[in-house]
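Given below, in the form of structure tokens, are the structures.
Just so you know, all these numbers are worked out from the coordinates, no wet-lab data involved. No experiment lies behind these values; they were computed from the predicted model shown. Cβ atoms are built from the backbone, for glycine too; each structure is taken alone.
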Structure 1
Amino acid sequence: MTTTDFTLNDTAITVYQNGLEETITYNGKSVSQKSALFGTRHEFVIENDNYEVITAFDYAGRWDNKVQFRKNGKLLEEKRAQASFLTQTAAIILLLAATFLLIGLF
């Protein structure tokens, strides 16, 4: 499992990723949970502010997860997190399948 922490004033936002599911906590309380293999968008409201946590697997770069933290549409911080073995394996299988389809091996 990968954990990414963000801090805004005295607020702790934590992103937990296990390759199949992501959970977002706000000061230890779960505020969003979604299935996600290659990333997703989490949206939640706290004290009249709209928050977003956007995760995405980076195929072209370092084969890791990009995690963005936004408040009211404004990007506050972006971090990189190690992608799970499951996510990396699925990406390799998909890329190989696409390659075989393109060159006509299937």
Structure 2
Amino acid sequence: MAFNNTKERYASFGVATSLPHEIIDIFWELLDYYLKDVFPLDNTLTFQLVKHSGKLSFVYQDKKRQLAIVFDYDTPYDPFYPETVNIVDNHGIETLILPHELI
């Protein structure tokens, strides 16, 4: 199962230049406290960043399991944030990455 042996964590260039570090930290918080050991996780996780009542919401989607979870945060929404962000686990090296950066 993925995301069980965290060794290192990174944000890709695209993520690091398009999101503030506080938002990047929220992705790791969601993974550690709300997804790991709660749901079986694949090696690639998909999140949508959406506007909800002027604030930022993170939508985790797992199409294989027909699962979607919305995490609402009291953070202002910015239309320049990327719409989709992935977290990839490569044998314990976890990376936040934009879809167009995936190989």
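One table, with the values for the structure above:
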| item | result |
| --- | --- |
| Identity of the structure behind -6000 (criterion: helix-only ellipticity at 222 nm (-39500 (n - 2.57) for each DSSP H run of 4 or more, over all residues; to 500), calculated), options 1, 2 | 1 |
| Of the structures 1, 2, the one that 2.0 was derived from, the read-out being distance in nm of label points 7 Å out along Cα→Cβ at positions 45 and 93 | 2 |
| Comparison of 1, 2 - label where relative contact order in percent (Cα under 8 Å, 6 or more apart) is highest | 2 |
| Source structure (of 1, 2) for Rg/Rh (Cα atoms, Kirkwood Rh), computed value 0.93 | 2 |
| Winner on FRET efficiency 1/(1 + (r/R0)^6) of positions 13 and 69 (r between Cβ atoms, R0 = 30 Å, to 0.05) once structures 1, 2 are ranked, highest first | 1 |
| Among 1, 2, which structure scores highest (criterion: distance in nm of label points 7 Å out along Cα→Cβ at positions 5 and 53) | 2 |
